[in-house]
Structure formats: C-alpha cells, structure tokens
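Take a look at the structures listed below.
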Structure P
Amino acid sequence: MRVIDNEGRQIGILETKEALRRAEEEGLDLVEVAPTAEPPVCRIMDYSKYKYEQSKRAKEAQKKQKVIEVKEIKLKPKIEEHDYQVKLSHIIKFLKKGDRVKISLRFRGREITHPDIGRHLLERIINDCKEYSRLAKEPTLFDKTMVMFLEPR
C-alpha cells in the first residue's frame, strides 16, 4: 500500500505491517484514504482529531445558513380597513425579517360565489407590499381557500 505521513509527504509503498508499525511509533492511526486505488492509499494521522475538526467545520457551515420560514396570514373577504392594515403590517414585518409569507383567504358560505372580491383583496396586498416582496406563487383557489405566496426581495 502507498503510505502518506501526517505532514502530507509520501513515504512510499510499504507492507501493511510496516505501515502499522510506523503509525504506532508516531502514536497515530493508519487510515485508508483511497481503497480503490492501485495500490491502496493510506495516511498516518490522528483520526479522532480529524473527525473532531470535520464536525466543527460542519457546525460552522450550519451556523452560516439562513433558515427560511413560511409564515401564514389568514384573511376573509369582508375585512375592515383597520384589520387589513394590521395584517399588512404583519406581512411587511415577516418579509423584512426574510421569511416567505403564505396568504390564505378563506371564503365562508355564499362568499365563494364572488372570488373576484378575494382576488381584488390579494392584488391590493401585492401592490401594498411591492417594495418589500415579489410574488412567488399566483393566487389560486383550492376548495374554499384562495392562496398565494410572497417572498422577500
């Protein structure tokens, strides 16, 4: 097998017993790096230290990730102006924080016969949030609920 020491220098091609003896002399482990190569490549290293550094790098990369959450706002077609303004402020707050917003417009009873009212309300939200967001998914009607998604700019 081809052996590499812990500084990255090639020692050469050695027998398995000889490579293990050298690793034990240095107080390190013999780790097989490329088993499919001809001859197989092994490295003399501190395996536990290597695993620790690898997990540390993975945790550091995970810290830098931004988790995008989907916040939901529920509305009804007959919403008063003040209630609309409160919902709009919540939507803008979520968008500024970097979250996607799912806006659900629930029709009750005979309201379903006028989906144009709901579509008009959702278009009003799109226009009011224009500077903070863009439309991720067009308003679509599922059963008695009209749904659309906004994502931050």
Structure Q
Amino acid sequence: MSQRTEALAKSLEEGALALAAFASSLTDKEWQTPLPHDGRKIGVVVHHVAIVYPLEIMFARSVAAGKPDGITMDAINQMNAGHAKEYDTITKEDALNLLATNSTAAAAAIRTLTDDELDRAAPVPLYGNARLTCQFVLEDHPVRHSLHHLAKIKAALPNRS
C-alpha cells in the first residue's frame, strides 16, 4: 500500500461514513423523498451508491490493466433506472448495511493497487476515449460518489443541512 492508495481509500471511507451518518438520521418520509432533477428516492440513491462500488472498482482496475470497460452513459442511465425500479422499497437498514460492506471492500481494493497502476492511462470510452489514469477514474467514481450524492440529498432537504 502506498501513501496515494491510502489517501484515496481514506477519502472513500470518509465519504461513505458521511453519507451513512446523514442517511441514518433521516425520517421514513425523508428516506422516500424523490431527488429533484433525478426522480429517484433518497433511499434508492443511498443503495445505488452502495451497490455500484464493486462496479466502479472493476472499472478502475480495467483502466489500470490498459483495457477499459466499454461502458457508456446510456448503459449507466439504463442501469440506474432499472435499479430505481427494483429497489424502490429498499429499507434504510439494508441500504446502510450494504453501504458499509461495499465501501469497506472498495477501500480495501484501492489499497491493493500500486502507484504504477494508479498512473496507468488508457482511452476510456465513457469519456470520449480521453486517456485517463486509473487514479482519475477512482477519484471521479468510487472516491467521490458518496459525497456527490450526499450533496444532492442535502440540497433536497434544505432544513436538514
């Protein structure tokens, strides 16, 4: 484990803990609140963050291997819409348990990467084939994911921020 991977893993863990702390304080009504401009319920979004950690780690590892996944924004949007339907009634307990489990596993996976893997770059279809490093993919996906959605959740609940 390098200082860089440790810093990335700690950032992911801190974001997941912040999301979990805020989400655990929500009322049942707040948990069911749809996010503006998104439509997904807050609870579904918390579960979404949790369930995609393994996919985001696989995505970063594919870049580190020089063979990025050919995922597209359309595929992500379809996955998110399907997830929202399937997990429309997800409980807070189930979502938070999965968030804890998958964020811990994602942080552990980041800690196994080498600095050479973090620095490896490849053309990434999701970004118009821009050459991106594994570290960028980690920072833009699993590391920021909790905080990105936490900010949107807080904005939807202005009296709770």
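In this comparison of P, Q, the computed figure -12500 for helix-only ellipticity at 222 nm (-39500 (n - 2.57) for each DSSP H run of 4 or more, over all residues; to 500) is attributed to P.
Each of P, Q could give distance in nm of label points 7 Å out along Cα→Cβ at positions 99 and 123, but the derived value 3.9 comes from Q.
Taking mean count of other Cβ atoms within 10 Å over residues 51-58 as the measure, the highest value among P, Q is held by Q.
Largest in FRET efficiency 1/(1 + (r/R0)^6) of positions 59 and 115 (r between Cβ atoms, R0 = 25 Å, to 0.05) among the labelled structures P, Q is structure Q.
Largest in mean count of other Cβ atoms within 10 Å over residues 3-10 among the labelled structures P, Q is structure Q. From P, Q, which structure was distance in nm of label points 7 Å out along Cα→Cβ at positions 91 and 139 = 4.0 calculated on? Only structure Q yields this read-out. One of P, Q was used to compute Cα extents along the principal axes in Å, and the answer was 85, 27, 23. Which one was it? The correct label is P. Structures P, Q were compared on relative contact order in percent (Cα under 8 Å, 6 or more apart), and the highest value belongs to Q.
Every number in this text was worked out from the coordinates using simple rules, so none of it is lab data. Here the structure is a predicted model, which is why all the values come from computation and not from measurement. Cβ atoms are built from the backbone, for glycine too; each structure is taken alone.
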